[in-house]
Each structure stands twice: as C-alpha cells, then as structure tokens.
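J.: Next come the structures, one after another.
Here, each number is a calculation from the coordinates, and none is a lab measurement. Since we're looking at a predicted model, the values are computed, not measured. Cβ atoms are built from the backbone, for glycine too; each structure is taken alone.
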Structure I
Amino acid sequence: MNANELSSLARNALAIGNIRLANEFIGRPYSIGGRVIHGNHLGKSFGFPTANLEIPTNQTLIVINGVYVVTVKYEDKLYPGMANVGTRPTIDGKLLKIEVNLFDFNEDLYGKSIQVFFLDRLRDEKKFSGIEALINQIRLDKERTLLLLSRLNYPDPNS
C-alpha cells in the first residue's frame, strides 16, 4: 500500500473511532498538540483535574467525540491519562473541548504545550442523569484506562 492509501485508511478509522486501527495505519499513535488553557475547573472539583487543550485552528482532523486512553508528553516525559473529546453534554453540551486527566500529576500546565497521544477509545461521550452519575462513570473510566495501559505495557514514568 502506498502512503496515500494508508493515510486514507487511517482517516477513515479515526472517523469511526477505531484508534488502534488508525494507529496501525499511521505507524505511531495519533496525536494532537497544543497549549493548555483555563477551563471552568469542574474536573478539579470532581477529583479529576483536567488540562484543557486549546484546539489548534490548523487541526484538520480530531478524533470523534468520546473518552480515550492517552499518554501525554510534557517536557520530554510521558504521563498516563484519559481524555474526553466532546461537548460535555452533562455539563453544558455546547463547545467542543479536549480535556485530559493526567494520573498522579500535580504540576501547573497553564500556558504550557503538551502532546496528547491517543492509544485506545473507551466509550462514546454521553449525557448522564447528573453530576454524581458522571463522577461514578469517570471513576470506572479511570480503572479501565489503567487496566488497558497495563496491557499495552505502558512504561510507568514514575518508576
């Protein structure tokens, strides 16, 4: 297959949310880089602080809405995490956002550049009956993310 065919297959896989397949076609994890901007700090109040990524205006392809297993590169180190791409229908459901929860990370990232590598897709984004149901789902998402990262033999940056 030539490079154009592989690129087309990768775009099609991303368009349906099949991150693993897209990454195989690309030959590396699909990634989005950008600057961390202020959000409304709800994630922190839920116990899951997020880095809100400024969506680059030149970004032509973003993964479909959903929750993802990711690693984040910051200052030449990789950190495990999970990301939500979407409109946050339980909260406000209006603007597209990319929010990343880095596990066991406590540095201030505002104004800093990060690169988010998408490794797998956990689920569709959905509207929950309320904040408590959303928080319970985020806890489950984190457990599943940690399990998937261990199966992917993700190197622990803290060891």
Structure II
Amino acid sequence: MNEVTFRFAEKKDAPIILDFIKGIAEYEKMSDDVVTTTEMIEEWIFEKKTAEVIFAIAEGDEVGFALFFHNFSTFVGRAGLYLEDIFVKNEYRKKGYGKALFKKLAEIALERNCGRMEWVCLDWNKPSIDFYMSLGAKPMNEWTLYRLTDKQLQDISL
C-alpha cells in the first residue's frame, strides 16, 4: 500500500461521492436502485448535515470512501458510528486501503466517544464478510433488518 491520507468531503465533492455510490451499487448488483443525484447529496449531506464522508487518498486520487452518520444506543447510552457505505475502487483493492479506512473510522468513533460502530453487509458478499471478520467484527445473526420505503411510510401515516 502506498501512503494513504484522509480528508473529509466538501460540498464540491458531491460528484465524486456519487461516483463512489454508483461504484458500490454496481458491485452489489443494485445499479438500478440508485436514484441519488449530486443535488441530493449536496442537500442531505452538506446542507442538512445528516451524514459525513471521508476519502482515502493515495497516489493523488480518491481511492476509497466511507459514508457514515451517528445513531444512538439506548443500551450503551451513547452515540454510535453507523457506517452506511464503504468502498474502495477495484484497482486499489487488496492493498490495505479498506483496512486503513476502517482504522480511520475507528479513530473517529473513539475521538467522539462513540459506544460502537455498526454496518450491514449482504449475505453473499463473502470477501467483505471475511475482511470484517479479520478485523474482529462480530455478526449480529439474531437481528433482522426491516425497512419501510416511501409507499409503506405513506400507507401507515394515513
């Protein structure tokens, strides 16, 4: 791995963030699900400040990104760091950049006194699962993720 540095994204980086989102969607075979635009990223991440993005920089390029936000654990009594997306460009994989991003996220969580860091992973994504396990992550197999989308939200709010 070449030397890696990190920087927090700025509003002008919205197109780069969108490229990373499209990259992870392609990897997860979910490209058709992406409706995000640069304008939405600018509004929700930078104006409403609902999430943060850091980039891993190597060889003068953004080689990876992580999008995260804070949640709250009633049991732990503190905020947690929730990792929504992490992605390293294909040509930079298996060189330590993903691990470096996780290390940086752990540092951020500790600096902010977070009680934990959590994320989800698709069941079929064995390379990522193996990587997470190598970091000491523990799967939460007894939990099931549930989701309400626009239609369901509208239906129950009536």
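J.: Assuming 18 is relative contact order in percent (Cα under 8 Å, 6 or more apart) as calculated from a single structure, say which of I, II it is.
T.: It must be structure II, since only it matches.
J.: Additional query: Quick check on the output: 13.8 is mean count of other Cβ atoms within 10 Å over residues 44-51, derived from one of I, II. Which one produced it?
T.: That value comes from structure II.
J.: Comparing structures I, II by mean count of other Cβ atoms within 10 Å over residues 76-83, which one has the largest value?
T.: Largest value of mean count of other Cβ atoms within 10 Å over residues 76-83: I.
J.: Comparing Kirkwood radius over Cα pairs in Å across structures I, II, which is largest?
T.: Going through I, II one by one, Kirkwood radius over Cα pairs in Å is largest in II.
J.: Hey, P(r) over Cα pairs in 10 Å bins from 0, in percent, for residues 52-99 alone derived from one of I, II reads 23, 51, 25, 2; which structure?
T.: The correct label is I.
J.: OK, next. Kindly point out which one of I, II the value 13.3, 34 was derived from, the read-out being Rg and Dmax of the Cα atoms in Å, for residues 92-147 alone.
T.: I
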